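Take a look at these structures.
Read-outs: derived from the displayed coordinates by stated rules, not from any lab. It should be emphasised that the depicted structure is a prediction, and the values quoted were computed from it without experimental measurement. Cβ atoms are built from the backbone, for glycine too; each structure is taken alone.
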Structure I
Amino acid sequence: MTSKDCGSHTHSRRKLIRRIIWSIIFILFVIFLTILLIWAILQPSKPRFLLQDATVYAFNVSGNPPNLLTSNFQITLSSRNPNDKIGVYYDRLDVYATYRSQQITFRTSIPPTYQGHKEVNIWSPFVYGTSVPVAPFNAVGLDNDQDNGAVMLIIRAEGRVRWKVGTFITGKYHLYVRCPAYINFGNKAAGVIVGDNAVKYTLTNSCSVSV
């Protein structure tokens with residue numbers, strides 16, 4: 001074989017490799033475009049969360065000055081998938097409470113689950129904190145709120161979700177849920193006594209959701 005034949009063979013081989021690479025790129029582009037079109041046509045909507053109620057077992061401030069908060073709640077949180085053809089995987093979902101932007105309880109993890117089309121999931125986790133230090137300016141506000149008999153808390157849920165369209169499953173997305181909870185401690189009639197010093201408050205508050 002002459003050097004000319006070798007050069008021609010090498011050139012043909014490189015040309016074949018380039019064709020294979022471009023074919024793979026084209027196929028991947030078509031797949032990506034198809035998924036994008038399906039996604040746009042289906043128009044996925046975010047899950048809708050609702051804070052239904054909160055049972056308060058403890059909410060006490062201690063210390064000198066009073067800046068240590070011990071709290072224990074059981075909340076009922078529901079989530080509805082409004083999509084007709086898209087499922088939702090909740091890979092991770094942590095729930096906790098905040099007061100004036102400060103976290104006052106530990107995070108409680110909800111077990112991973114799959115939510116089908118138009119399905120509703122209901123969770124009843126406990127959120128609690130023991131002797132959690134409260135910032136000085138929040139301690140003053142908390143003391144005033146307790147004197148007035150009502151406290152505004154925010155129940156938050158954070159996690160990771162994936163969308164399922166047919167057999168295709170997307171990557172993970174961050175999920176942020178924010179639910180206002182107005183607890184009227186000063187009026188026991190606003191709730192239902194369910195045990196020793198435990199009061200259940202019906203809230204039915206819609207939550208803001210961002211993905």
Structure II
Amino acid sequence: MLKRVLIAEDFESTNFSLQKMLEEFGIPNVDFVYYCDDALSKIRIAIEENQAYDLLITDLNFEEDHYVQTLKDGEDLIKAAKKLQPELKVLVFSANDKSGVVDRLVKNYNINAFVRKARSDSKNLKHALEAIQNDEKFFSEDVKNSVRKLNTFEFSNYDISVIDLLAKGIKVKEIPVYLEEKQLKPFGLSSVEKRISLLKDSLNLPNNAQLVAFCKDLGII
């Protein structure tokens with residue numbers, strides 16, 4: 001049973017809508033904040049007072065303003081919150097549903113639900129809350145499709161490093177130097193060229209620029 005929920009959302013209208021939905025859902029104690037640092041502070045205080053939250057609902061992207069924040073985004077908040085309270089349930093409610101991001105949140109922080117901000121988000125949020133109440137996980141269909149797209153090809157740390165260097169404007173012939181510095185093998189030029197070629201062929205992409213754009217779209221770089 002969800003009794004205490006914390007909302008971290010920087011848009012006032014969205015924050016208010018979430019509060020109303022949780023009230024209608026019958027959750028008695030709902031707190032809200034607009035900044036990630038404030039959210040972590042509330043989580044820490046709640047634990048100290050033996051009134052820990054059952055669920056954190058957070059966006060991923062928070063606009064910067066004149067308040068300097070230690071935690072820059074929702075992923076930073078989730079990471080810090082899980083260190084304080086590993087059993088804390090997390091529902092991500094965000095427009096940033098890049099498959100690489102979702103996959104990382106699931107693997108690294110074991111989030112319980114991800115709902116993409118969209119036209120049908122109210123319905124999906126209710127489904128997510130019901131699932132969490134029953135100790136189940138929920139991912140809206142568009143998020144599932146996004147992750148399936150990522151899983152069609154398994155990117156290694158080596159692949160991600162090479163593509164990241166391409167994205168930074170490093171020429172292919174210069175990449176081996178950077179790989180050798182990081183001790184990422186194989187770092188021979190021939191091996192790098194073959195791997196880039198394999199990635200493009202496997203993903204049916206015509207050139208390096210398209211490969212970089214594809215990986216940025218997935219959120220893996």
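As an exercise: relative contact order in percent (Cα under 8 Å, 6 or more apart), calculated from one structure in I, II, equals 15. Which structure is it?
Numbers: I: 23; II: 15.
Computing relative contact order in percent (Cα under 8 Å, 6 or more apart) on every structure in I, II gives 15 only for II.
Figure out for me which of the structures I, II the number 17.1 belongs to, where mean count of other Cβ atoms within 10 Å over residues 27-34 was derived from the coordinates.
Comparing all candidates, it corresponds to II.
Could you figure out which one of I, II the value 0.50 for FRET efficiency 1/(1 + (r/R0)^6) of positions 131 and 179 (r between Cβ atoms, R0 = 25 Å, to 0.05) was computed from? Let's see the in-between values first.
On the way: I: 0.50; II: 0.05.
Computed on structure I.
Could you tell me which structure in I, II was used to calculate helix-only ellipticity at 222 nm (-39500 (n - 2.57) for each DSSP H run of 4 or more, over all residues; to 500) as -9000? Numbers along the way, then the final one.
Working: I: -9000; II: -16000.
It was calculated from structure I.
With FRET efficiency 1/(1 + (r/R0)^6) of positions 139 and 163 (r between Cβ atoms, R0 = 41 Å, to 0.05) coming out at 0.45, pick the structure among I, II it was computed from.
I
Output the label of whichever structure in I, II has the greatest value of mean projected area of the Cα convex hull in nm².
Values: I: 18.6; II: 14.1.
Of structures I, II, the maximum of mean projected area of the Cα convex hull in nm² occurs in I.
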